[in-house]
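Some structures to go through are shown next.
Every number in this text was worked out from the coordinates using simple rules, so none of it is lab data. This is a predicted model, so every value here is computed, not measured. Cβ atoms are built from the backbone, for glycine too; each structure is taken alone.
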Structure I
Amino acid sequence: MRETDYLREEHHEFEKASRQALDNTGLQQVLSKLGDTLGVQNRLAWESFPDADQVREKARSIKEETLASLDTHLEQLEQSVEKLGGTVHWAETGDEACQQILDIIRQYDGKNVVKSKSMTTEEIHLNRFLEKENIRVTETDLGEFIVQQVDHRPSHIVGPALHMSVDEVQKILSDDAGEPLSKKPEELTAYARQRLRTEFASADIGISGVNYAIAETGTIVLVSNEGNARLTTSMPKVHIAVMGMEKVIPKLADLPYFLKVLARAATGQKLTVYTSLVTGKRGDEELDGPEHFHLVILDNGRSKILESPLRESLFCIRCGACLNACPIYRNIGGHAYGGVYSGPIGAVLTPLYDGLKENHHLPHASSLCGACEAACPVKIRIPEMLIQLRSDLHDTQGTESWLQRIGYNVWARNMRWSWAYRWGTWFSSRTIGRWKRKAGWITKLPFGLHGWTQSRDFPAPAPERFRDWWHKEGKDES
């Protein structure tokens with residue numbers, strides 16, 4: 001399947017894509033294991049961390065305070081990077097960032113690029129842009145390398161190839177190798193390692209994302225479980241780091257709070273295998289590292305979000321914990337969401353970055369159960385933001401049907417008038433409640449409400465109201 005099947009430039013048909021995902025037996029088998037792997041690991045990691053709540057609150061407060069003075073911290077970051085001999089570029093849009101990166105590559109006559117995992121470069125579709133300009137780009141994260149071979153987008157923030165089975169991965173890597181490979185993960189990984197080492201050796205340019213950028217020191221922090229990030233940033237003569245402007249944190253002393261929560265939330269580890277702190281280009285007496293360092297700071301709509309009621313979405317540290325916990329994501333996977341970011345946080349970020357009108361289904365792609373907020377290491381109030389987006393849709397587009405409008409108006413009036421509420425509960429308990437007393441469930445709702453009961457039953461009203469029971473027991477109704 002080509003990337004164009006997964007990434008549509010216009011309206012993404014979320015409902016159709018969701019149905020296809022639900023009918024995909026192979027995908028369902030893969031997703032069914034998500035709760036037993038990453039979900040369990042996340043939970044165990046938090047349970048074994050006695051100070052988890054305090055550390056999460058501290059990380060959240062650092063994010064909140066940083067965003068309150070974001071311009072100051074970004075200016076300090078620029079000064080710190082330039083003091084170390086690096087160059088800072090400011091990009092208002094994704095297209096502008098891509099052009100800046102291309103200009104840097106051409107400045108050094110670059111032809112071969114190696115990349116470490118970066119959701120920000122996915123956001124601006126950097127690979128496609130560079131390939132159109134005849135720049136060879138190789139993803140070096142194992143999951144990213146696999147999905148690149150078949151032009152898929154990452155389906156998970158942490159596990160790009162999570163939607164694939166072992167059989168699919170074996171075929172993809174076998175096709176790349178030109179010979180059959182075994183299904184053993186160790187042998188598949190060994191092939192990828194050998195294959196990518198030649199890319200590192202021949203690369204002119206290394207491009208990375210940024211997990212955190214420390215304003216105080218100009219340090220770029222990269223967190224990974226593979227050695228590819230270090231090779232990407234140290235072997236080529238030029239290192240280009242691309243960061244969303246919200247990734248800055250004020251001081252080096254702030255970093256441990258985020259490292260402690262990121263690994264636990266993402267993969268259930270105490271710390272990831274590699275935490276790389278890149279501070280500028282190679283020094284005169286150093287044996288390795290890039291000769292030139294460039295930092296591209298991306299806005300791409302973040303300034304507008306910063307001024308909106310949804311600014312809390314910029315707290316996101318891209319750990320993927322909300323995806324692992326979400327019952328919607330765990331049934332339809334990442335590609336159904338249509339954007340670069342999937343899951344609950346993607347249902348917030350994609351409408352903010354790419355337009356609410358074009359992604360009007362996403363705010364409704366949630367049961368509002370709150371599992372995402374509970375899993376989030378910085379306690380982002382995702383359900384509240386989804387409700388806000390639904391409200392914005394209602395105010396700007398009036399997306400509800402005539403049946404929904406009638407239902408909401410009737411409900412609102414019943415809740416305002418006590419006599420109407422009393423009559424409504426009496427009527428439903430005396431009719432539907434007694435009619436369904438034995439089963440206790442309604443298997444099929446009428447008219448436009450039938451969608452509720454397509455895959456689950458609807459609870460019938462109780463045959464006796466609480467008010468009646470209270471009065472019958474001789475309690476004071478007041």
Structure II
Amino acid sequence: MRVLVAASEVAGFAKTGGLADVAGALPAALARRGNLAAVVMPLYNAVRKTGVPIERTGIVLPVPMGDRTLACRVFRSRLPGTDVPVFLVEHAPYFERDDARAGRGLYQFQTDGGKADYWDNGERFVFFSRAVLELVPHLGFPPDVIHANDWQTGLVPVYLAETYRNTPGYQRIRSVFTIHNIAYQGSFPRELMNYTGLPGWLYNPGQLEHYGFNFLKSGIVYADAVNTVSPTYAREIQTGEFGCGLEGLLNNVHWKLSGIVNGCDYHDWNPERDKHIAAKYTADTVFDRKPLCKADLQRRFSVKEDPAAPVLGVVARLVAQKGIDLVISAAQGFLDLGCQLIVLGDGDLHFHHQLQALRDRNPERVGVFLGFNEGLAHAVEAGSDLFLMPSKYEPCGLNQMYSLKYGTPPVVRTTGGLADTVVNATLENLADGRATGFTFGDYTAHALYETVRWALTLLRDRPLEFRQIVRTAMAQDWSWDRSADVYERLYRKITGA
């Protein structure tokens with residue numbers, strides 16, 4: 001298969017979240033399987049600052065924007081460690097405004113009251129989506145599939161169908177559109193249609209309109225296949241609780257909607273070769289070597305170095321979606337059970353203050369790092385006894401997959417990708433050796449507490465069963481090669497290959 005992946009961010013170049021990880025890892029996995037893959041993204045300041053080599057291609061694309069045509073140069077790089085080309089669309093007025101020191105990011109900027117979206121985000125990604133289509137003749141291969149991701153590229157399937165379908169070289173191209181988080185939809189005033197070159201009659205409730213010009217809805221309507229990042233999330237977003245207003249549309253197009261679990265990067269996240277942890281280990285040495293990682297974690301977070309105290313680890317954005325309120329509410333109960341709590345993350349200030357207060361009251365048993373640190377994130381995964389991930393919703397999630405690999409059974413709520421990747425330690429699953437972690441359903445601190453209490457019962461009183469959970473967890477394969485195989489089958493389905 002010949003695949004062009006279009007994304008607004010790519011790991012190794014510019015990143016704000018999980019979309020970048022997918023856009024960086026999936027094309028590499030597709031290439032390993034013998035497919036031709038390429039990536040296209042905007043050229044941000046962040047890309048230039050990474051030091052990743054980029055080179056001029058000599059390609060200049062004409063991009064129609066309303067009654068103007070803007071020219072943009074195209075640069076080229078490669079995904080790190082691969083031969084997969086990355087095409088970088090340059091247009092400084094739109095994309096070279098990100099600067100962390102000035103509080104400006106890829107899509108937002110810092111204000112006194114928090115963060116605000118750039119006023120012209122819609123215009124910026126109309127431009128980028130059109131540039132993706134204009135790039136096609138310059139790829140060096142005719143793509144079978146253009147794989148668009150999230151609202152920033154939601155117009156790519158629209159342009160392919162409405163503007164380029166009868167253009168030589170485009171007729172056989174099919175589109176896939178991946179929803180990474182349906183809460184972010186890219187909704188803009190109707191007037192933005194004037195920049196698109198699309199006919200005005202497309203702005204109607206059956207096509208592009210949903211309380212404004214909705215880019216995510218546009219991609220869903222026009223793509224040949226729509227997927228999201230786990231089978232459970234694909235079912236959840238067809239309900240009123242999770243669909244964010246688009247559940248009716250998603251029910252109507254259920255025939256082209258699927259869920260594919262994101263892969264896990266076992267090159268960076270593997271205790272056998274992890275440079276960030278105190279002691280490397282395998283499934284054969286985990287019970288001898290993991291205690292060294294636990295002691296190191298306790299020292300790093302300045303809690304009491306106590307091998308008998310179960311360590312509960314959290315690495316997350318400190319926002320309501322991640323269930324941090326449940327962790328804080330249940331924290332005293334965890335401490336009463338003899339646990340230590342380690343939290344690494346950044347997010348809402350009220351959670352910062354609550355966690356700092358909890359640490360100040362319990363300095364030997366609670367460790368908090370506000371911010372993100374790659375090395376500490378690895379240390380938490382390797383050194384904790386249990387990993388807490390009680391998300392309110394979680395399209396896919398990666399940390400639970402890391403925890404499995406590191407032999408740190410995750411405690412998760414049964415939502416989205418968490419439900420698809422963690423097998424609960426029920427008595428039945430313990431008996432047949434399928435259990436890989438601990439799950440609960442109700443979004444309450446009590447449910448989280450009781451699940452942790454059950455996990456501690458196994459850890460302390462039934463250690464052989466707990467060790468079997470660890471071994472089974474470490475044997476799971478949630479690699480990108482596994483995910484790429486499913487994507488490849490989806491591409492073949494829509495192209496008839």
Structure III
Amino acid sequence: MPGAFAHPMIIQGGMGIGVSDWMLARAVSLRGQLGVVSGTALDSLFVRRLQDGDIGGHLRRVMADFPMPEVSAEVLRRYFLEEGRPAGVPYKQVPMYKQVVSKVRHQLTILANYCEVRLAKEGHDGVVGINLLTKVQMPNLGSLYGAMLAGVDYVLMGAGIPKEIPGALDRLAEHQPASIKLDVEGLGRDEVEYLTFDPREHWIGGPPSALKRPYFLPIIASNSLAVMLARKATGRVDGFVIEGPTAGGHNAPPRGELQIDAAGEPVYGERDVVDLDKMREMGLPFWIAGSAGSPERLREVLDLGAAGVQVGTLFAYANESGIAREYKEAVLRESQTHPVRVFTDLRASPTGFPFKVVQLGGTVASEPVYQARERVCDLGYLRTAYRMEGGRLGYRCAAEPVDTYVKKGGELSETVGRKCLCNALMADIGHAQVRDGGEVEKPLLTSGDDLALINRFASGRTEYSASDVIDFLLSGLAGTEHEERAFEMEGTERQ
């Protein structure tokens with residue numbers, strides 16, 4: 001494993017669904033930093049892109065090189081619409097994940113992740129990562145395998161404890177079956193359920209030679225979790241992303257007794273601050289995330305011994321990101337007159353993790369507009385498995401229709417304030433589902449607390465590039481001991 005300084009200095013955050021798409025990741029990787037694609041719900045996004053006509057032909061181009069050509073042919077037959085989906089016509093859905101799914105369902109996930117990583121890696125020798133949520137368990141093994149077939153260099157995982165993933169990466173690299181424990185509510189003390197994926201089932205004539213095993217970087221929020229993963233994970237951990245509670249998307253809950261401030265947000269304290277001295281003692285590289293999107297913060301964490309920073313919010317509003325243009329412009333315009341607030345919502349996510357929600361006034365992506373949405377659950381990535389009477393597994397989500405959730409044995413109180421993040425995040429990137437009567441799914445944006453300061457960087461602009469973000473972050477290193485490394489990562493020489 002290389003030392004910390006052989007790794008990229010800047011990690012572009014893996015923002016799902018489809019915000020960190022292949023175009024954003026590629027733009028970052030072209031600059032010598034770590035571009036990261038999001039693997040969350042990528043199979044559903046993939047077929048929606050095909051139904052919208054595969055604009056530019058990018059998916060079909062890399063599908064032609066997929067090493068299982070029969071899979072590409074079948075997916076195109078099922079989902080590709082050459083003229084695109086007519087206006088007002090709903091997207092054709094894919095079956096929701098369960099503990100056991102068909103070979104065809106697995107293959108769609110493998111193909112989608114292969115294509116996203118392959119596109120991100122086109123035309124350069126830089127490195128590309130994929131970000132997956134530990135909590136979204138059921139697609140993860142197939143997603144990892146597809147990304148590895150495309151030569152992914154890094155795997156980043158948060159929103160849970162990914163202790164079994166390093167060993168799964170080792171086995172998938174050898175095309176061997178891999179298993180992880182499935183979280184199931186209502187299991188007996190000695191009961192265990194597994195998710196199992198066997199790569200060999202998907203090859204005609206046997207799998208190819210061994211794959212590259214990517215670096216694994218778990219996203220952690222405490223020293224104790226870092227130590228546990230380094231010592232007890234099923235395989236090699238190559239470093240850590242230390243994510244503070246100001247980061248966007250899902251946050252770790254506060255440690256200790258939960259306290260709520262006057263605005264209704266969780267209160268984080270000293271126990272939620274990671275001790276960097278102890279992290280350095282572990283001898284593994286680490287990156288700082290959460291309010292890390294400034295040149296001053298990059299320079300500070302490098303001086304403290306970090307390998308660099310992970311930045312999401314600034315990249316989220318770059319031209320190359322997947323967020324629909326109208327929502328990017330709405331945020332950047334509003335930021336010119338006053339700071340755009342981000343609310344840490346304890347109830348929004350069905351996972352139970354706090355979730356950051358952008359507070360926009362009077363736009364289609366605002367909270368009041370979202371609240372008018374009828375509850376529907378038809379993507380199901382955040383569903384939880386539970387043991388039903390008779391022993392079979394069922395699946396429920398606290399954001400599904402209330403009566404449905406309660407009939408499945410869920411507590412009514414768990415449904416209050418929950419939001420369908422699967423459909424909302426798909427709407428954020430311009431792939432909203434069309435409902436009966438022509439209703440279109442409502443978007444709901446997430447960002448880190450740094451969004452309040454974005455106009456410092458944007459300076460009144462309503463658009464900018466990922467390369468502009470990198471220039472901004474690196475601008476504070478001039479004249480420091482870190483400047484040479486920044487030039488080396490880009491493959492350039494100092495003038």
Q: Kindly point out which one of I, II, III the value 0.45 was derived from, the read-out being FRET efficiency 1/(1 + (r/R0)^6) of positions 131 and 355 (r between Cβ atoms, R0 = 25 Å, to 0.05).
A: I
Q: Compare mean count of other Cβ atoms within 10 Å over residues 179-186 across structures I, II, III and report the one with the greatest value.
A: II
(Q) Tell me which structure, out of I, II, III, gives -11000 once helix-only ellipticity at 222 nm (-39500 (n - 2.57) for each DSSP H run of 4 or more, over all residues; to 500) is calculated. (A) II
**Q.** Source structure (of I, II, III) for Cα extents along the principal axes in Å, computed value 70, 51, 45
**A.** II
